[in-house]
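What follows is calculated from the coordinates using simple rules that are stated; it is not laboratory data. Treat the numbers as computed from the prediction; the structure is a model and nothing was measured. Cβ atoms are built from the backbone, for glycine too; each structure is taken alone.
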Structure P
Amino acid sequence: MHEMSIAMAVVGQVEEAAAAAGGVTAVTSVRLQVGELAGVVPDALAFCFELACAGTVLEGAELVAEAVPGRARCAPCANEWAVGLPPQLCCPGCGGATAELLSGRELQIVSVHWQDGQEHARPREPISEER
């Protein structure tokens with residue numbers, strides 16, 4: 001279950017940010033963007049996040065996962081469409097097979113709320129998974 005390694009990576013990155021901010025005693029929520037094509041099961045991630053937070057400044061923090069739909073654009077005709085699951089990467093307009101994936105693979109921390117109630121936005125960086 002790679003959701004546990006993702007949850008641990010999120011907790012680690014938020015702990016680093018909390019330590020750098022200084023004086024943070026608790027994190028109340030973490031907001032993530034999770035693309036529908038990222039291969040993450042939201043319920044499994046929520047379960048693993050709760051386990052990974054135990055004994056850290058994130059213990060009891062809420063995980064807010066925002067689903068990002070997959071979208072693609074056809075190179076020849078510039079048509080855009082929702083790719084869905086399983087992903088449809090051939091253009092429904094012209095049948096072209098040269099598609100650019102625009103969204104749906106995101107897995108990034110968007111913001112964190114500290115105990116003081118302030119929201120601290122992070123640069124939108126992908127979450128790195130250590131295996």
Structure Q
Amino acid sequence: MRYPIVIERGDDTHAYGVVVPDLPGCFSAGDTLDEAYVMAKEAVEGWLECAIDDGEAIPEPSSMESVAKIDEYQGWILGTVDVDLSKLSDKSERVNITLPKRVLHRLDGLATRNGDTRSGYIAHLVLSAS
């Protein structure tokens with residue numbers, strides 16, 4: 001999905017401010033215009049991930065034309081952030097990994113002690129590390 005963003009110009013003492021009109025409360029900033037785009041993508045991905053975790057609907061992106069017409073953002077820089085929703089999906093996918101037998105044995109023991117399956121335990125570790 002490609003979400004329109006609007007960027008308020010920065011200067012020597014102010015960062016570039018980013019707003020994502022389609023995602024309420026989603027904003028970011030960067031010291032440079034390039035950094036503002038990078039941080040905007042991170043903010044959008046974080047907003048969408050939280051919405052998915054909370055079971056909320058994902059808003060469809062507005063057209064660039066409709067965002068460009070919003071009075072509040074006249075004179076701001078108009079851009080987009082492209083987000084791959086499949087990377088945020090909770091749909092299970094079967095994978096094949098190779099681990100040394102001793103590592104697999106330890107993994108299974110940790111999973112069992114935590115009342116989880118091997119896959120569930122791996123997912124829990126990854127999600128809690130981010």
Structure R
Amino acid sequence: MPLVKIEIRKGKSDEYKKAILDGIHDALVNAIKIPDHDRFQRLYELEDENFEVPETKTDNVTIIEITMFKGRSMESKRNLYTEIIDNLAKNPGIDGNDITIVLLEPPLENWGVKGGKPASEVDLGFNINV
């Protein structure tokens with residue numbers, strides 16, 4: 001149940017934004033093996049004056065923050081980074097140098113799921129040790 005937060009500059013088309021959402025979700029399904037239906041994503045568009053970035057970034061600068069269950073291997077994380085970069089390069093055409101990805105992994109007991117139970121005490125329905 002990764003929670004995805006994406007920040008981009010305001011003014012992109014609906015197709016551009018949908019390509020970002022789809023590209024990230026597809027990478028999560030392939031790289032860390034989440035179920036396809038497990039899709040929690042938020043995309044925030046920021047005005048230029050509210051989004052300061054280094055001069056080396058273009059107007060396609062994209063920050064992706066993924067909060068997910070702890071337990072994935074370093075190999076899975078590397079695969080996730082690569083798949084996100086590759087997917088977003090293909091569509092909507094974002095250069096990898098404009099993308100920053102941050103993974104946050106709170107312990108399972110810090111997630112309230114399935115009616116408010118700690119995730120460490122429920123059957124999640126999928127394997128997080130990939």
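Odds and ends about this structure:
- Taking distance in nm of label points 7 Å out along Cα→Cβ at positions 21 and 101 as the criterion, the highest value among P, Q, R goes to Q.
- Label whose coordinates, when P(r) over Cα pairs in 10 Å bins from 0, in percent is calculated, return 12, 43, 30, 14, 1 (choices P, Q, R): R
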